[in-house]
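K.L.:
What follows are several structures.
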Structure P
Amino acid sequence: MDIYLQYAYSYPHKLAYRELDKPLTLKEVWQTENQTKLFAYLHIPYCEMRCGFCNLFTIANPKQGLDRYLAALKREAQAYRMVLPDSQFEEYAIGGGTPTFLDADQLANMLSIFQDDLGVNTNNKYGSIESSPKSITPEKIHLIEASGINRISIGIQSWIEEETKQLGRPQSMDVATQAVERLMESKIPEVNIDLIYGIKGQTAETWQYALEKTFAYSPTEIFLYPLYTRPLTGLAKWHGPPTNDIRLSLYRQGRDYLLSNGYRQVSMRCFRRIDAPIIKSDYDATINGMVGIGAGARSYTSKLHYSGHYAVSRKAIKGIIEEYSNQKDFTSVQYGIRLNKEEEIRRFLIKSLIDGGQLAIHQFEEKFHQSVLDMEVIQDFFSQGFLEQEGDWIRLSKRGLELEDWIGPQLFSSQVNDLMNSFQLT
């Protein structure tokens with residue numbers, strides 16, 4: 001069986017979104033929602049290069065338009081602040097793309113928009129920002145430190161230049177090393193380093209080298225990502241699907257190495273240093289909403305998920321960003337998906353079990369007035385050894401964790417699968 005189906009960190013997937021029957025105002029969308037425990041997300045759709053594996057909503061090395069994009073971001077943030085004046089954000093993330101692609105002045109402007117216009121207290125709430133080796137300068141690190149951002153993530157992917165070339169992202173190891181050393185010496189409390197396994201030509205020996213070199217820095221977290229070859233990406237055009245798939249053996253190699261060297265496994269991808277404190281907040285992704293600003297950002301309420309349009313090709317993404325940058329009114333919602341009770345249940349299961357979560361049996365029963373243990377799919381997962389229970393909590397077992405990208409999609413509804421399969425990707 002193919003165990004690498006999809007990274008199901010959210011549900012329903014954006015491919016299931018469609019034009020709404022009629023536009024809704026932000027006030028209509030949020031008026032009955034709890035606005036006191038929200039997540040804030042800010043999206044910067046730019047990078048210095050487009051990696052061959054990437055299907056994110058981003059374009060590489062734009063020559064102009066960044067300041068206009070930030071001006072639109074400010075208008076959108078102000079629209080939310082006007083409609084949700086009492087909103088309280090308990091967690092946040094700044095992603096993309098690569099937010100640190102912005103120059104220092106633009107990055108400072110972006111942080112001001114997030115803090116002053118949207119109202120996110122970056123100093124007192126837990127949050128993260130994405131970066132890349134080439135774009136993270138001492139000046140930008142200082143801005144991030146001054147904003148009180150707790151965590152920074154950097155995509156190294158591989159410490160071997162030939163392997164990064166195979167990923168469509170030629171990368172100087174000197175630049176990568178200098179970037180990581182800067183971050184480890186910074187005052188940013190948590191540093192995460194991303195690695196990828198399953199690269200063409202990668203072996204158990206080169207993977208071990210990547211693990212050991214990364215471990216030597218002792219970052220707070222290490223994320224191990226399986227390589228996906230997705231439609232319309234560079235890798236799909238250059239190589240097609242992998243012919244010798246050793247991803248599972250490399251995953252197990254990485255997992256066992258990190259577990260035996262002072263890290264604990266949080267999810268299939270995430271390994272966190274044992275001595276790093278467990279982060280807790282009042283935000284709960286299974287029941288609380290999210291406000292996303294930016295051309296590719298999603299927002300979630302209990303009954304409606306919405307966003308701008310989605311694309312993968314540079315031409316299509318560029319057009320969507322241009323439309324966003326010219327938009328004057330951000331007070332209406334036109335594109336998304338409504339959640340009925342069945343979809344709410346499926347989302348609760350996915351958000352609880354996938355990507356490092358755990359499911360509270362009593363919370364499920366209180367919300368849906370039924371026992372999660374009576375659900376056929378949950379019984380099936382237990383019988384196959386994918387789940388384990390400890391008191392009121394259900395979580396993925398060791399076997400379940402390595403099958404996370406297969407288990408998540410098993411919880412998708414047929415309606416969502418049909419919508420995803422019929423989406424015309426551009």
Structure Q
Amino acid sequence: MTKNRHSRDGHELNPETLALGLGYDPALSQGSVKPPVFLTSTFQFESAAAGKRFFEVAYGLRTPDPGEQQGLIYSRLNNPNLQIFEERLAAWDRTEKGAAFASGMAAITTSLLALLSAGDVLISSAPVYGGTHFFFENMLPGFGVEVVQVPAGPDCVDRMREAAARVGAERVRMLYAESPANPSNAMVDLAAMSALARELTGDRERPVLTAVDNTFLGPVFQRPADFGVDLVLYSATKFLGGHSDLVAGVVTGRAALVDAIGVYRTILGTMANPFTGWLLLRSLETVSVRMRRQAKNARALATLLADHPKVTRVLYPTLLTPGSPEHALWKRQCTGPGSLIAFEVEGGEAAAQVVLDAFEICRLAVSLGGTETLVEHPMSMTHADVPPADLEAHGVTPGLIRMSVGLEHLSDLKRDLRQALDVLG
């Protein structure tokens with residue numbers, strides 16, 4: 001158990017260690033090694049003066065004293081299960097603070113509503129998750145925010161710069177990226193994106209912010225904050241939860257930004273519940289073990305797919321051409337390939353449906369990052385709200401299948417993948 005990110009002699013502890021003890025003192029919970037579930041809506045104050053102090057900080061009526069933490073008030077504002085999880089994930093991401101939400105979309109929408117205003121422009125990489133795309137295209141404009149999307153890939157930041165010049169650099173408030181992109185696995189140069197944000201900010205008082213959806217590779221294989229990114233977003237439903245038994249989201253980043261987002265979370269009521277926070281704590285302890293094993297399985301399946309005569313294209317980092325800009329970006333930015341594979345079969349959507357229906361072990365379901373292997377058809381399922389022409393422009397074709405590789409025995413996964421593809425003849 002450790003209350004801090006460093007040992008007594010000043011050694012910086014690794015995230016795998018911090019995920020087992022940071023932010024929790026067993027002495028405060030009857031010596032329980034694991035945090036209990038704090039299933040309470042409200043918290044009793046030790047005195048009226050203490051309650052007053054807690055509310056002053058919660059509503060920004062005064063600046064917290066040095067070392068003062070927000071006191072427990074009400075589970076819409078804060079809860080021990082959420083706070084411990086937020087602190088541990090921030091340690092993984094090497095950021096200052098985190099905030100947990102009821103879903104990944106709650107994290108994205110609440111964060112952007114808190115930080116964007118009418119007249120602002122958000123420039124985003126594409127493709128993005130279908131729900132994010134819907135929010136960008138159909139809801140943010142209703143708040144007066146213009147969204148411009150440019151293709152992900154090694155030249156994405158150059159296209160962001162061109163887009164900023166078209167709309168007026170002074171209007172740009174945020175650069176947003178999904179890296180790797182869902183489902184194409186295309187990447188964005190995060191260091192270059194952060195540099196562009198600083199360039200666009202210039203001497204303005206209101207800076208251009210950067211936000212990255214890190215769901216596919218984080219927190220194990222990619223840490224956007226290391227490249228200057230302000231906000232790191234997750235669908236915690238995926239690898240962070242890891243067992244397909246919860247729905248949650250989280251953002252980590254600079255404390256001032258997370259605090260501003262936290263105010264909107266309190267008022268909009270988009271926080272996660274205590275039991276979900278407890279489940280996330282359980283899962284965070286094994287996220288490194290799970291993601292590394294899943295990536296090992298995925299490497300082998302990607303190689304099998306690349307050699308199959310009915311597969312026309314495989315999108316997976318280890319198959320990038322050495323020396324190409326894409327491969328160089330992946331090696332520079334990431335420490336592993338993750339476990340999401342997109343592959344295209346001959347015959348378009350009809351052939352993809354035949355393959356999907358033929359799987360025996362792999363489950364035909366949306367979502368990703370769970371212990372089981374999942375397969376789905378992005379064009380007609382997770383990205384169905386995106387115009388097909390837009391999807392095809394970003395490499396998401398009718399024959400494309402997305403696979404989230406799980407923890408099953410590799411030999412069984414290989415056998416299942418082969419027999420499903422064999423139905424194509």
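K.L.:
Given a computed value of 0.15 for FRET efficiency 1/(1 + (r/R0)^6) of positions 229 and 309 (r between Cβ atoms, R0 = 30 Å, to 0.05), which structure among P, Q does it belong to?
P.N.:
Q
K.L.:
Here's another thing I want to ask about it. For the read-out relative contact order in percent (Cα under 8 Å, 6 or more apart), a value of 24 was computed from one structure; give its label from P, Q.
P.N.:
Source structure: P.
K.L.:
To test your reading of the models, identify which of P, Q gives 0.75 for FRET efficiency 1/(1 + (r/R0)^6) of positions 45 and 405 (r between Cβ atoms, R0 = 30 Å, to 0.05) when calculated.
P.N.:
P
K.L.:
Supply the structure label, taken from P, Q, corresponding to mean count of other Cβ atoms within 10 Å over residues 269-276 with the calculated value 17.1.
P.N.:
Of the structures listed, the value fits P.
Where a number appears in this text, it was derived from the coordinates with a stated rule and is not lab data. Since the model is a prediction, treat every value here as computed from it, not as a measurement. Cβ atoms are built from the backbone, for glycine too; each structure is taken alone.
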